[in-house]
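Take a look at these structures.
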Structure 1
Amino acid sequence: MQTIKTWLPVLTGMCCMAFGSGIMSIYGFFVEPLSKEFGVGAAVLNTGPVALLLVPAFLGALIGKMADRLPVRNILLTGTGLSMLALIAIGEAPSLLWVGAGFLAFSLGMSMYGPVVVNGMLVKLYPGREARALALGAIGISVAAIVLPPLIGSLLAHMDWRQALQLLAVVLLVILWGVILAGTPRGVVETGSSSEVPVGGSFYRTREFWLIGLSVALGLNVMIVLSICFPPFFLGRGYTVAEAGWFLAVSGLAGLIGKSCLAWQGDAIRNSVKWLAAGLLLMQVVGLVLLYFCVDTWQVLVALVMLGAANGAFIPMHSYLNSRYFDSSIISHVTGAQMPLFLPFGLTGAPLAGYVFDQTGTYDVVMLSLAGILALAAVLIASTPAAKKFG
């Protein structure tokens, strides 16, 4: 019983990741009905997820600072309440402008129960076991990708998009508030402080702050671009839509395995975490190069397994890397302050990839370019000074 209680915050983190970042796995289901109802093209609606980059970029440092100074439970409850109420409000939207405002409110709420706050809490609560806690929390995203699409597909088959969205929001709100109340400490999550690591605003003056932020931003944004490029890439290689779907499922399963491996052994090599992160990035480079040159289906599967496993294990790396260089008492502030570094490539990557496709009719060049970006990210993280924190 004590063991279950000890790991309840991880379950909270897993649910927040699943029904926060993971909820974007169903965004595409609502594009067509919204397009029909409000008479706009899919291109306009596809800009919606940009808010998920802009809000954390501008408010990440503030939200992170709050998470280091205020009760995390209150922040999580407020964020989940705001997000789910925003989805309910979208279900009443009389205009597209209302939908946009609702999605902006959803993005703000999601930032308050997203990786900056959740991962900061897990780093503080599990000193010496950060990798396991962060990896288990990130598994929630994989679980959501498996559970939510068929669920929302079934709902949309029996009701209109407004009812489906509102029902989903109510159910998720009950689940999230239940696990947050059960598994989150009541007060401020305290942690010991070390004089050997940067505190306050001094972290801005360290090389590791910028190198970690840039490398993680490049690595995670490549994942976003790949998720957009993969389906047409496979179709261009002669595979069917159904086969492309199975390919993505294989990659998703490999991602779940990658996170599980990090949870199993990640803490054992915590003093060499920058080399682990660089290795995961280079593993993705190999996977993309293999995908570019593959001619047989088995080669495609091998490449996707490499990409999926490395992607999955790399997702928790942001907070794990920061935990090795910065004091736990400011971990959320540091992570939030790095969020603006996600913007340049995050806002330009997908449009540039689309432009290349429009000009060439293929994503082949994009795959090689993304491999080069991942190699650069690996060099940046390998250039990070040796960690001073070994607690």
Structure 2
Amino acid sequence: MLNIALALAFAFSSLLSPGGRILRLAIEEPVLHSLPPYQGHLLLAFANYWVPAVIAYLALRLLRANSWLWPRPAIHVLLGLANALIVFYFAARVFASTVQGGGASFAVMSFAPLVIFPAWAMLAAGLIWLAFRSIRNRQETQPIGSRALGIGEGIAIAMALGIPAVAVASTLFLTENAPFRLAKEADKLFNEKCKSAGEVIINHPQNVQSIYLDQDGGQYFDNIVNGVYGSYGSSILGEPLVNSGLLLYFEKKNDRQQIDGGIAKYHKHGLKDWKGEPVEELTSEYGVFQKSLVSDSDEKRLGVRGMEITIKNMKTEQTVATLTFFTSSRHRKICGQSSDGRFGVSDFIRKSLNLTRQFPDAFPAATQRP
């Protein structure tokens, strides 16, 4: 009976995935994504396969299925082989997910069609065969009746559901790094930090020609709706600004000392000049400085990140504009940006310094925009 119950659970879950639907309703997606891959697989297996299998077994026993089902040995072999293939594939997925790099998981998934499709075919054939035989022989009674559910069997069923349920609850709620605890802590930290977030532009300089970047890179976020971003990434800042004709040149710290053996402190980059010219003194009019506002431990553990972007006049040291923003990767939230839609460090620089296309750019004349 267990063989048939497991086959029914696999078939039912493959078609409807009830456990996956319940998980998505009960648990926030960022919380699920924060689980280690192997824990995510085990959680899905418990909700999607193990619970339906135990329920199916319990239903078959209470309905005394032994008295009206007519499984032949060949049917048991067919269903057992299908169950074994699915369990083997799932176990391989769990094991591969513990290997860093993703190569092992990709290798296992590449064999999925060779395992899952035959397993589904055998499940369908075995269950249809079982249904056909049981309907055809419905007027007959099995020579061995089905006994009622005993106390020992009831305890075994309760343990089969209870022990994994306790393990799941402990993983999600009780351990030190439980996703729900971390998500709650991350949300609290994010909301607290967001009280200081915002954008302040003191003045808009005109005809800016050059900037110094203490970090030639910045984040950007797209599809922001009500403080929740849809996608994000990072990109270099200086070259796109110069090659688009918004700046004459930019300067940054010399990050090529290990490559070319240079000892200059900075590099100056002009139009289509990715290598740059070594310089000892900065000549840029304005500087863009980035500072992290969240500790590395909180960023790694809670997924909360904060940045302060400060733009200064390099001669007077006066602040032109500041931007403080925070993000939560667990909740895909962002605060501090001035508007929904899109936000990026490069966009803030362009707006604050009032950069317009006034210098030669790297685009051919035929593709220049008005």
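Between structures 1, 2, the greatest calculated value of Rg/Rh (Cα atoms, Kirkwood Rh) is seen in 2. Starting from the value -14000: which structure in 1, 2 was helix-only ellipticity at 222 nm (-39500 (n - 2.57) for each DSSP H run of 4 or more, over all residues; to 500) calculated from? It must be structure 2, since only it matches. When relative contact order in percent (Cα under 8 Å, 6 or more apart) is worked out for each of 1, 2, structure 1 gives the greatest result. Here the criterion is distance in nm of label points 7 Å out along Cα→Cβ at positions 119 and 207, and among 1, 2 the highest value is seen for 2. Once distance in nm of label points 7 Å out along Cα→Cβ at positions 95 and 183 is evaluated on every structure in 1, 2, the highest one turns out to be 1.
A short reminder: the numbers here are calculations on the coordinates, not readings from a lab. Just so it is clear, the model here is predicted, and its values are computed rather than measured. Cβ atoms are built from the backbone, for glycine too; each structure is taken alone.
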